[in-house]
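The next part holds the structures, each set out as structure tokens.
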Structure 1
Amino acid sequence: MLQYGPYVHHWSDDPDHNNTPGLIGLEYETASRWNVGASWFRNSFDQASEYYYVGKSWPVDVISPNLYVKVTAGALLGYTGRYEDKIPFNRNGVAFAVIPAIGYQMDRVNAQVAVLGTAGFMVTFGLDVVKW
């Protein structure tokens with residue numbers, strides 16, 4: 001899966017916030033819906049950042065076979081300097097993050113909304129580059 005994240009909505013209005021992260025990500029999902037991935041983006045304070053993660057997704061068949069929920073967890077890098085305290089458990093620009101999301105998959109494309117803790121939410125779009 002190739003992912004693109006064009007927009008973040010922050011719960012609080014701060015002129016320092018970057019709402020256009022330009023996220024680019026790669027993710028691999030197994031047949032049992034476990035996934036591993038990496039993404040590169042500009043964080044809320046316009047610093048180059050990375051997220052390396054593992055996770056799992058579950059279909060929400062009771063509503064739609066295309067709807068799913070997903071949770072990922074991993075290392076979040078890039079919140080440094082005066083912004084180091086903006087995310088919990090951050091030390092020297094490395095933090096542990098858990099990111100829940102809800103998504104909709106149509107054939108090879110998807111759209112997701114990921115909750116970014118108390119900061120806000122991000123909208124991403126994905127494309128299965130190789131459909132097994």
Structure 2
Amino acid sequence: MAYVNFYYELDVYKLSRQLAKDVYSISKGFPAEEKFSLTDQIRRSSRSVGAQIAESWAKRRYVNHFISKLNDADAEQYETKHWIEVAFDCKLVNEKDQDLIINSCEIINQKLNAMISKANLFCKIA
């Protein structure tokens with residue numbers, strides 16, 4: 001694992017930014033009546049993944065806080081996955097778009113779990 005100095009250098013953070021962009025693009029096609037419900041929910045949860053990763057970086061001085069924020073990021077990716085499944089069930093997205101988001105979430109989940117299992121390596125602060 002190459003050492004990174006900033007959260008925005010983490011692959012998982014970069015993937016979370018792409019997830020938020022993909023969700024935004026896909027949700028632009030949602031009907032107007034979903035603006036304050038499904039559209040808002042899925043955009044918020046997808047954007048929160050990266051925000052929680054950034055916050056975890058600020059908490060590296062405390063391993064348990066670092067892990068807690070990474071768990072929050074993981075919960076947000078699960079919420080995003082849920083909302084894209086709801087959108088698919090309501091025929092607001094096609095299977096290709098659903099698969100794109102679900103696959104992104106699964107990769108983010110794997111990377112977050114790897115970081116959690118190696119939290120001590122990320123929390124070494126000079």
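We did not get these values from a lab; they are worked out from the coordinates using the rules stated. In this text, all values refer to a predicted model and were calculated from it rather than measured experimentally. Cβ atoms are built from the backbone, for glycine too; each structure is taken alone.
Here relative contact order in percent (Cα under 8 Å, 6 or more apart) was calculated and came to 23; which of the structures 1, 2 was it taken from? Mind showing how you got there, number by number?
Values: 1: 23; 2: 28.
Clearly, the read-out refers to 1.
Taking mean count of other Cβ atoms within 10 Å over residues 12-19 as the quantity of interest, name the structure among 1, 2 where it is greatest.
Of structures 1, 2, the maximum of mean count of other Cβ atoms within 10 Å over residues 12-19 occurs in 2.
So helix-only ellipticity at 222 nm (-39500 (n - 2.57) for each DSSP H run of 4 or more, over all residues; to 500), computed for just one structure, reads -25000; which one of 1, 2 is that? Of the options listed, only 2 reproduces it.
Work out which structure the value 90 belongs to, where volume of the Cα convex hull per residue in Å³ was derived from one of 1, 2.
Corresponding structure: 2.
A value of 2.7 was derived for distance in nm of label points 7 Å out along Cα→Cβ at positions 28 and 116; which structure in 1, 2 was it taken from? Mind dumping the intermediate values first?
Numbers: 1: 2.7; 2: 3.4.
Computed on structure 1.
Of the structures labelled 1, 2, which one yields 2.4 when distance in nm of label points 7 Å out along Cα→Cβ at positions 4 and 76 is computed from its coordinates? Checking each candidate, the match is 1.
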